[in-house]
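Structures follow.
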Structure P
Amino acid sequence: MRNVLISGAGIAGPALAHWLTHHGYRATVVEKAKALRPGGQAVDFKGETHLTVLSRMGILDDMRRLQTGGADQEIVDADGRKLAVMSGEFTGGALEIRRGDLARILYERTAPHCEYVFGDSITSLTETPGGVQVTFEHAAPATYDLVVGADGIHSNVRRLAFGPEPDYVRHLGYHYALVDVEEDFGPVAQMYNEPGRLVATAGPKAPVFFVFASEPLTYDRYDVEQQKDILVRAYQGMGWRTQRILEAVRRSQSVYLDSISQVRIERYSQGRVVLLGDAAYGNTLGGFGSGLAMVGAYVLAGELAAAGGEHRAAFAEYERQFQRYAKIAKNGNAGPFLAPATPTRLRMRNRMLRSGLMMGLMTKLGDKFATDIALKSY
C-alpha cells in the first residue's frame, strides 16, 4: 500500500502528499487545471489544533509571512455610508492567507518528493484484488494501491467511485464568485447588499467577491466568458458602485463562479478509494473548509502509517474521527448571512454585527469546533 494517486492539487491534495511522503509513501497528484490557481479568496485557520498541524508540517512561519491580517470589512449603504462592521477577528481566524499563496507553499514543499500531473483527469476507476486500475484523459492507464479524491465539492473521484453528484451534494440556494480585477476600488474593505445580493471589495490586489441567491445554474466552470455573463445578468440594476465593478469584471481574465453547496455522504471510503476535504465534508464558505482539509490530510496519512498500510483499518479510523470532527460542515449556510433575502433580514444581520457580544460568541464557538479533536502524534 505504498503507491497512492491523489486527485486535486488545491489544498487537501498537496497537504496529503506531504504527509504520505513523510510516512514513506509514493504520491502522485493529478490536477485537471493546467497550473496552480493563483489568488482566490482568503482562507483562515482557527484555534490550536489547526496551528499545531501547520507547525508540524513546517509551513507555519511561511504562512505567517504571507498572512493577510483579517482586516475589518465595512458594510455600507448605496451612498457609501457605514452601516456595520464585520470584524477581521471573526472572518480571519487565528491566521488568514490567500488560497493561492497557501497552494503555492504546499506545492513547493511537496513537488521535490512526489509527482504532479497538471492538465489531466481520471476517467475510470476499476478496483482489483491488487489495486485500482485508473484511466486518464491523456496519460496512459496505471495501477495504484489507493486513490484519494481531494478534488473539491464537485469531486470527479466521488462521482466515479460513489455515484452521481446530486446524490451527495445539496444546493443551498446561492452562488458566489471571485473575480480578479485590475482596477483598485480603494484601500478599505467594503461590502454592499441588496436583498439576495452582495458585492464586496477588499483593497488592492484582492478579488471582488459576489454572493447572490439563485437556483442551481448549468454552465461550463472552465468558460470564463460564460461566467462573466451570469454575473452581469445577476447584478444588473444594483446600486452603489456595482455597475463600475461589473465593467471591471468584463475586462477580467480570471473568474471563479460556483454554487454554495453542502456535501452529505455517510462514508468517506469505498474499497481502496477514499475522500478528503471538500469532496467528503464540504460546506461552501462555511469557514472551516481549509482547516478540515489540513487536519484531515494529517489524520488520513497518519492512520495509514499506523495501520501499516492496511487501508480498511486506516479508513475506518479516519472516518471515525472525522464524522465527529467535521460535524460543523453538516450544518449552516453562509448564503443567508452574507446576502439576506429581504430588507428586514438585512437590517437584522447588520444589528447582529453591531453587537460585539454576539460576534465574540460566534468567534469563540468557531474556535471550539476547530479544536474538537485529539491529535495523535503518529
Structure Q
Amino acid sequence: MQEDGPDGLGAAARAALKDADIIFGGPRHLMLAGAGERGREWPRPFSVAPVLEARGRRVVVLASGDPFHHGAGSSLAAHLDPGEWRSLPAPSTFSLAANRLGWPLEGCLCRALHAAPPETVAGDLTTDARLIALMRDGAAIHDLARWLAGRGIVARLTVCEHLGGPAERIRPYDPAASYDAPVSLAVHVTQADAPSPAPGRPADSYRHDGQITKPQVRAITLAALAPRAGEMLWDLGAGSGSVAVEWCRLGGHAVAVEARADRCAAIAANIADFGLQGRMRAVTSDHAAAIPDLPAPDAVFVGGGFSRALFDEIRRHAPHARLTVNAVTLETEHLLASLHAHHGGQLLRVEIAQARPLGRAQAWVPARPVVQWSLP
C-alpha cells in the first residue's frame, strides 16, 4: 500500500482488508487503512512472531509498495507454507521515484539506507551512477548529503516525500529545508573517484599496524581463493582483515579471526570504513579455538600462525573448503612443501621488488618472499 491508502489498491487487496480479522502494520499504514480495533502495530525490535501466532485467522500485513523489495515479505514467507499466504504488491518506492524522475529503473542502484550506514554504497557510486535510497527521516537525508560531500562525491540530489499520495512532493535537495517521512533520496552522481573492486588495494586504504598482506600478494591470494558471490571465507590470522575485506567487496561474506584485540579493533574499523556490516565480522580468538563455532566456509585463508595441527583442524571442520596459505618463515615453507607433496594443489613462490631511491638513482628493493600453497 502506498500513500494514497486503500484508494490505490486493487479490488482483491481492498477485499482482503475488509475481511481481515487482524491487520498488522506500522502506525502510518494502520491509520491509512482505517484498521481501528483490528490493527496491530509491529513490535520493536521487529519480529514476525505475532503474525505467525495468528495462524488460522484472516490476517493482513501492510507494507510499503512491493513487500518483496526491501520489505517484510521474505521474512514472513520463510516461515509459511506456499498455500498459507499471497502477496498483493503495489508499486515500490523505487518504481515510483524512477517513474517521476524518468530514470530507467534497471540501471539504478536501489538501496534501503533507513537501516544501513551510507558506507554500504560507497563502492557503487561511480560517475553517472544513479541511486534511489529509502531513508529513515529528514535528518538522515541531511546526513547522507554531508557524507557524500565528505567523500568528494559531486551529485544532483532530489528528495522524494510521500510518493504515491496526495502529499507527494519532489524537489531538489536544500540543506536548509526540512523533510517529512516517508522519504527517499535520488542521487545522480556527476563526479566520483570510487575505489575499484579489483583486489590489491594500497595498504594505506586500511587501518593496520604493519601486519597486512602486501597489495600485490593480496591480489594473487584473492585469485587463488577464487571468490564467488554469497560464499563464506574464514580469514585466520587476519591481521588487518584486508583479504577478508576484498573478498566481501567481491560479493562474499567473511569471518576474520585474530588473536590480538588491538588488531581486531582495526579490523572492526575497516569493516565500518568499507560498509561491510552484515557481510563481515571480526572474532578475537586463537584460530583453533574459534573454528568449531564458525559458520561453514567455502574457502579458508591463513595468513599467519599456520601449523600441521591447524591444517588438521581446518580439514576436520571444513573438508570441502578451498584452502590458501601464505608463509614467510622457513619452517612454514617446509610444512607447505610437505603438505603439497601429500595433498597436491598449487605451490608458488612470490617475489616482489619495488624501485626505491638510491642516491641520485634508483634500485630494486625486494620484499620478503612469500610461499603460497593453494588446495582446491
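For which of P, Q does distance in nm of label points 7 Å out along Cα→Cβ at positions 43 and 355, calculated from the coordinates, equal 6.6? It was calculated from structure Q.
If helix-only ellipticity at 222 nm (-39500 (n - 2.57) for each DSSP H run of 4 or more, over all residues; to 500) is calculated from each of P, Q, which structure is the one that comes out at -8000? Matching structure: Q. Assign the value 14.4, calculated as mean count of other Cβ atoms within 10 Å over residues 147-154, to the correct structure from P, Q. Label of the source structure: Q.
Each of P, Q could give FRET efficiency 1/(1 + (r/R0)^6) of positions 187 and 203 (r between Cβ atoms, R0 = 30 Å, to 0.05), but the derived value 0.50 comes from Q. Once distance in nm of label points 7 Å out along Cα→Cβ at positions 3 and 339 is evaluated on every structure in P, Q, the highest one turns out to be Q.
Each of the structures P, Q was assessed by distance in nm of label points 7 Å out along Cα→Cβ at positions 27 and 259; the largest value belongs to Q.
Looking across P, Q, the calculation of semi-axes √(5λ) of the Cα gyration tensor in Å that yields 35, 23, 19 traces back to P. Here relative contact order in percent (Cα under 8 Å, 6 or more apart) was derived from just one of the structures P, Q, and that gives 10; the source is Q. Structures P, Q were compared on mean count of other Cβ atoms within 10 Å over residues 171-178, and the highest value belongs to P. When mean projected area of the Cα convex hull in nm², for residues 91-290 alone is computed for each of P, Q, the one that comes out at 12.4 is Q. Using the calculated result 0.00 for FRET efficiency 1/(1 + (r/R0)^6) of positions 59 and 307 (r between Cβ atoms, R0 = 25 Å, to 0.05), pick out the matching structure from P, Q. Checking each candidate, the match is Q.
Here FRET efficiency 1/(1 + (r/R0)^6) of positions 19 and 331 (r between Cβ atoms, R0 = 30 Å, to 0.05) was derived from just one of the structures P, Q, and that gives 0.60; the source is P.
FYI, it's all coordinate maths here, none of it is from the lab. Keep in mind that this is a model prediction, so the values were computed, not measured. Cβ atoms are built from the backbone, for glycine too; each structure is taken alone.
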